[in-house]
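Asker: The structures considered in this document are given below.
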Structure 1
C-alpha cells in the first residue's frame, strides 16, 4: 500500500501563523494544474506496482481548485497509478470555500473525506490569525457538508493562542464537539520565524502563550475528547472509532508515499526527496520534463530516530522489535536507564516490544524521544561488538 500527497500552493490570503509554501498570486494556477498532471506522468514509476490506498490534497488551499481542475488531476492520478476504488481521498478546505454547490461537486468527483481548517469558532481569534472565513462560516460549512453526504469530516483547531485563556479554549472545544466531526486535529500555535507572527515576535510585538497555559489547554483537550469517545491516536489527532486518518497514519508507520507539486516530499524506505519550494522554478522544470527534487539518502541512525519519533507520538508506541530486526538496535536494552526513569515518572509504559506514552508523557513527547535517539557513532560501535 502507498499514498499520494498533492501540494496545491495557492491561498486567498496569508494566515499570520503559516509557514507552508503558498502564494496568494493565482495567475499561474492554470499552468500549475497542467504541470501537476505532467508530474504524475513523470513520477508514475516512483511507487512501483504498489496500490495507492490514500490520496491527500494539501496546501495551500486545495478547495480553491475549480471543479474542472480537480477532475483533471484525479483523472490523471487514476490513469498513472493504481488508485484503489475504496481509497481514502482527502481534500483540505477552508470553510468559506464550501458552498452547497461546491460540496456536491466534491462528492461526485470522488472526494470522500474533508479536512476543514476551522482553527477557531471565535471571530476575534480568526481576525488575529487573518483567516478568510467568519465564525458563522465555521459552523455552517460542517452542516452543509453533512447535507451533501460527507460522513468523514475532520476539523482543525489551534490552541495556545496569545492573550486567550482556558475559558476561550473550552468554548472552542465545546463547539467542535457539538458538531460531532469524525476526526479532530488540534495543534499548539507555533510562532515560526518566516511568518507575520514571527516578525511581530522579533519586534517584541507578540509574545507566545506561557508553556503552563499551553499545557493546561492540551490536558483539557485530552480529557474532553476522551469523555466524548474520541481515541487519541496521535499527539495532535483524535478520532471516533474507525475514522483515523489513513493517509497520515501511513506516514507515521513508514509506508511509502509520493509527493507531487512544489515543496512536496516523497518517501521510499531508505530515501526521501523533496520538490523545490518555488512555483516558477517548478513550472520551468516540469516544462522540460524534469522533476525538480533534491534526494536525501537516509542513514540507518536517521531511520531509527524517525521510527522512534513518529512511533512515540502514536497510540501504538515505538515498535522496538521492528527496530531491532531491521537495524540490530535494541532500544529497550540500549536505553534501559532513561526508560526506567520515564516509567518511574509516569511518562511511559513498557511492554515486551513497545514503548508507549502515557497521557502525562504526551506533554513532553519530544524530550522523551530525544533521549531515545541514537547516532552513527553508537551504531558503528555496536556493530563491532556483534
Structure 2
C-alpha cells in the first residue's frame, strides 16, 4: 500500500513531543509488511540520524520563520508557513511518480495540502490529529496576557485552525486521536466517521524497578519538556505563580529543564529563586534522577503528555492536573497526585513530598500499569489495520 505522509519536518532526530510522536508512528507503520511510505516534509536543523528502506524521504528547505503574512491568509499561521511554494512544488513533483492509496496528514498544520486534493474519492485521506485544535486553540486564545493586537491575532488564528480542522475531518476517510478524550470529541462532532485512538509508544530509558525514594533524596520536583509554544509557557508561568507561596514556605525546590529561549528562563529565575531553570539541555536524565516526583501542570495545550512516560518509566511518581492524565492507565486517586487546578496541585505536592510510603508505592504502581501499554509496534498495527479495512470496504 503506497502512502504519502505529510508532516511538519523531518523527525530524525526527534527533540520535541510532536516529532517523537510523528517518528514513532512513521516507524511503526513502515514496519508493517506491504506498506511503502513517502514522507514530504521540511528539513530539520540537524542531519538525519537514521534511514529506513521502507520510507522514502522528500525533504525541502526549512520552515519559514515569518508569521506576519499568515495573518492575511485563510490558513492558520503554521499551515501557511508549512504550505509554502517550495513545498507545493515538491508535492507536484512526487505526485507525478504515480497514484497514492492514502494521503496521511500528520497534524492539522499540514492541512495546507487539503486544497490540492480531490474533494472525495481517491486518494483516501487519513488525518492524524495531535490535538482537538478547535477546543485547544480557543482555550489558548481566551487566556489573558499580551497586547490587544496580539490577543486579536490569536483569536483569528484560533478561528482559522477550527475551520481547517473541520475541513480536514470532513474530507478524511479516517481520523486518529491521541487521547480518548480527543477521540470522543471527534466522534461527537463527526458522527459516523471512523475515529481510532493512537496514544504514543515509548522507546526511552525504562527501569526494572523504581529507585527507592528516601529521606536522602532531594526534596525537589521536576518539570521536563519543550517551552517554545505559547501554551507551554503560559502553563509554566501559571504553575510557578500558584506554587510560589507554598513552595517557599516548605523549602521545596523545583527544576525546569528542556527546550526554551534562555532569556525566557532567565526572567523566570529572577522572579522565582526557589526554582532552577535549564534550557536546551542535551539530556533530561540527570534532572529526573535528582527529584522526588515529576510534575505535569498543563491546563492548556491538550494532547498526550509525553513527559508523563519519561517520568513513569524512570521510576518517578507523577503529579498532574487531571486533564493531563487522559490516555494514561492510572488511577488518579491511588497512582498519582492529581488536582483540578494549579493551586491545589502545588498544595498536594507539598502535602505529599515527605510521604515516602506513598511516593514509592505510586511509582511502583504506575510503572506496572504502563509497562506494556505503550508499544509503538501496537500503534502501527492498529493504524495499518484501519487503513487496510477501509481500503477493502471502499474498493
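Values in this text are rule-based calculations from the coordinates and carry no lab data. These numbers were taken from a predicted model, which means no experiment stands behind them. Cβ atoms are built from the backbone, for glycine too; each structure is taken alone.
Asker: Given that FRET efficiency 1/(1 + (r/R0)^6) of positions 240 and 280 (r between Cβ atoms, R0 = 30 Å, to 0.05), derived from a single structure, equals 0.95, which label among 1, 2 identifies that structure?
Answerer: The value was obtained from structure 2.
Asker: Now a separate question. If you work out volume of the Cα convex hull per residue in Å³, for residues 128-247 alone for 1, 2, which one comes out largest?
Answerer: Largest value of volume of the Cα convex hull per residue in Å³, for residues 128-247 alone: 2.
Asker: Identify which of structures 1, 2 gives the largest calculated value of distance in nm of label points 7 Å out along Cα→Cβ at positions 96 and 200.
Answerer: Ranking 1, 2 on distance in nm of label points 7 Å out along Cα→Cβ at positions 96 and 200, first place is 2.
Asker: For the read-out Rg/Rh (Cα atoms, Kirkwood Rh), for residues 56-159 alone, a value of 1.02 was computed from one structure; give its label from 1, 2.
Answerer: That value comes from structure 2.
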